[in-house]
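Every number here is computed from the coordinates shown, using simple stated rules; none is lab data. These figures come from a predicted structure and were not determined experimentally.
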Structure I
Amino acid sequence: MRILVTGITGFIGKNYYEFGSDDNKILALSREESIKKYDLFNNLNFLNCDLDNFYNFSDQIIDFNPDCVLNMAWQGIPDYSYENSIKNLNMTLNFFEFLSNKTNIKKFINTGTCAEYLNPVGKISEEYAIEPYDDFSKAKINLSETLIAKCDEIGINYVNLRLFYVYGFYQRKKSLIPYLIDSYKKGIVPEISKPFSGLDFIFAEDVITAIDSCVYNQIPSGSYNVGSGKVIYNLDIQKIISDNLNYEFDFNLYPKDNNYESFFADISKINYFTNWSPKFNINEGIAKILKKDI
């Protein structure tokens, strides 16, 4: 399977390159200076460009003639401003127009987010109400709605993966789990703002197998939740990490939290169409991170 990949130097992208199917023949669009930062990519086949200037390599992209496009690019994160969101929306749509006109792509997979859901509480299916609450979520929803309409017109299979709270290797250090691990290793009592809130944390390796299941299965166009299917409370994550590192469990509550609402993914749709389900629970995922960290 020839797969054209964007965003490969990001959190999900690195995991995809390391843990994705060996049957994938990958061509990535990425700046050379980004690729050279990581030994992981020593054997990566890539074009020195991104969605800003992919036209400079249009001949090579046409020659590669991808079967599938995996779009994980969203430049500037954690910049969620209007300007950055609109820039990414327009770049992605221009990229799709080029591919749909110049290549024979059969499938376009986009990594979306559970942030598309409006005030989620409880078990969240793909039919749950979506409504933007900021410029980032508005752009993501706009992108998905536009692409599914365009793909339907021209017969391309469009898959939007609504990722829940992904954790794993290569995650930003300020994210919850890396922050807690780093705090305990430094002997610092971590501060946690919402210890009693529950979210759906999904290990990055499981996200990659979900992506591959959508690449290699014929599934209906549309959005698919990718999560663990379970609520995991922030306080429980902290306890798992402190126990694994043999530190006394303690935390500073900052600021006071009265928010007890929680939500998690209904993953029955992706399971039905691809037979995918997550392999790692939260204890196993954190243990793998800590083992690699040592």
Structure II
Amino acid sequence: MQQKEISYNTPDGQAFYAYQWSPEQKPKAVLCLVHGFGEHIHRYEHVAKFFVDHQIALVGFDLRGHGRTEGKRGIVSSYDQLMDDISFFIQQVKNEFPDSSYILYGHSMGGNLALNYLLAKSNEFEGAIITSPWLSLASPPPSFVVSIAKFIGSIFPNFTVQSKLDEEGLSRDLTVAQAYKADPYVHGVMGTQLFTGVSATGKSIIEKGANFSLPMLLMHGNHDTVTSHKSSQQLADKANENLLFKEWDEARHELHNETNQEEVMNYMLQWVEENILVKKA
């Protein structure tokens, strides 16, 4: 397996940290990872190694305000800025792995970002894997709280709050919560622009479910206490036959870190083989 640290600057001068895991020979496909809120790409290293063992590369970048990417934690100027960041990242991936099959892989907040990106630029990918997307929170705040946050953000764009995530809601494997708490690159700082931007897009993504035209695997655990698995079901109900929805019984938020993570990753691999690689052959 080859591993490579990548750094690049976007046109607005933001320095980004990215990392790639790839097989020794040309990969059969490339997973382009957009991670969730408060975390970073190295929390997916075991996922990357699994796919590399099957000749599939994984490349990810730490979002603005996250992980090893520079900047104040949890701060973005707008939701559109995140869309631009993903676009620039995808171009870096395609420069590194030209003429490959590209699969957008988004988890949680990254699932929200990936879905919205696909509504505009699905032609850049052969498929998508979306896990536990933040279309709505499992316990959403009252609408007046969201309105207050939006108002505060309009006056103080760098205003932040603590997310108060229940780490034990990540996985039935409680060592995941322990590692999350001890990880120096994990944070719970949520800027108002980030929160209101992501919160505002979930409903529209569901309403546009029929517009997703590429092969997509959407997965959610039905014991997720972070994001709503019912919202994922609503998206699946709106979508066409290109979208496969897999609900994992008793699973919590991070399917790739669950007690049955091998089963989850093998399911993802089988879907890639049957829906992306077969068509390429």
Structure III
Amino acid sequence: MKAAALEAANIRENLADIINVIIEELIKTRFELPGFRKLLRLARAARTVVNNSNYQRIANSLSSEQEKLIERILGLAPVNDDEQDEKMKILSWAMLKLEPKKPTTNNIKSYTRYVSTMLELRQQFELSLDFIVPARLEQLKDETIVTDVSDMKKMRPLKRNALVIILIIMKAGAAVDDLVQIFINWIRNIETHAKTKLEEYRLKQADKIDDYVLLLYKTLLALKSDRTAEEKIQEIEAQFGGKTDTLLEQCREYLGLTGENHLQWMMKPYRNKRSVIFQLLDQL
């Protein structure tokens, strides 16, 4: 029963959810169900053990400089005069919790600056949270976001530092994920635009294709005739009407812009976003 409680507490925060897992395990193993008070105490104890273990692992990874940075974020320590104003804007607890606008073409420059600041902050805490399952991390992040700075200051340093670290790492990861998603969307849109333009070009060239097929047909008729080779060549040249070079150029253009090749049509929409795409890629 204790093992089931600890396992549940690893992935769940809500006591009712932990109790439900314990009950399911007891029913599965055909044990008698204890009273609710005992289940509640067990669930609460399991959650405390797991949380303290996670918080302690994070605390063991922190240096004194990193702890001081957390204190500055929460206003527990003064900000040094030599700190850059732009970077320190994100270092207030309220600003750190604030959700930025989702990245779009219009605000991508400001969003990449936000991501850059978050990643610089993330680099101050080079540690892994792999020992906490993703679902539990999300719950802890949500708990942290709804906690105001006064409540954070009242917490034990062990828990307080862990929650700040979790929020920074999760928000930095989410910011990068948003950039990746908008990059994927842009490339998809550029490719879709290119394929649409290719189809439009094919439709516009339909009449010319008929002319090319007719020219090929007449050329084949000339080749199949009983005339001499020289007469056949003269007949074919007559069909071309002295426009051999022009026809060759038209064929090259058509073959280069059609077939399964829509890449040529991607250049124009790509150029429109080239600079912001590179700004975006710099953060990935």
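Upon calculation of Cα Rg over 2.2 N^0.38 Å from the atomic coordinates, which of the structures I, II, III produces 1.78? Intermediate values should be presented prior to the final figure.
Details: I: 1.02; II: 0.93; III: 1.78.
For Cα Rg over 2.2 N^0.38 Å, the value 1.78 is produced by structure III.
If P(r) over Cα pairs in 5 Å bins from 0, in percent, for residues 74-169 alone is computed to be 3, 10, 17, 21, 18, 13, 10, 6, 2, 0, which of I, II, III is the source? Spell out each step's value before the answer.
Numbers: I: 2, 12, 21, 23, 19, 14, 6, 1, 0; II: 3, 10, 17, 21, 18, 13, 10, 6, 2, 0; III: 2, 11, 20, 23, 22, 14, 6, 2, 0.
It was calculated from structure II.
Tell me which of I, II, III gives 1.37 when you compute Rg/Rh (Cα atoms, Kirkwood Rh), for residues 186-225 alone. Working shown, then result.
Working: I: 1.24; II: 1.07; III: 1.37.
Only one of I, II, III returns 1.37 for Rg/Rh (Cα atoms, Kirkwood Rh), for residues 186-225 alone, namely III.
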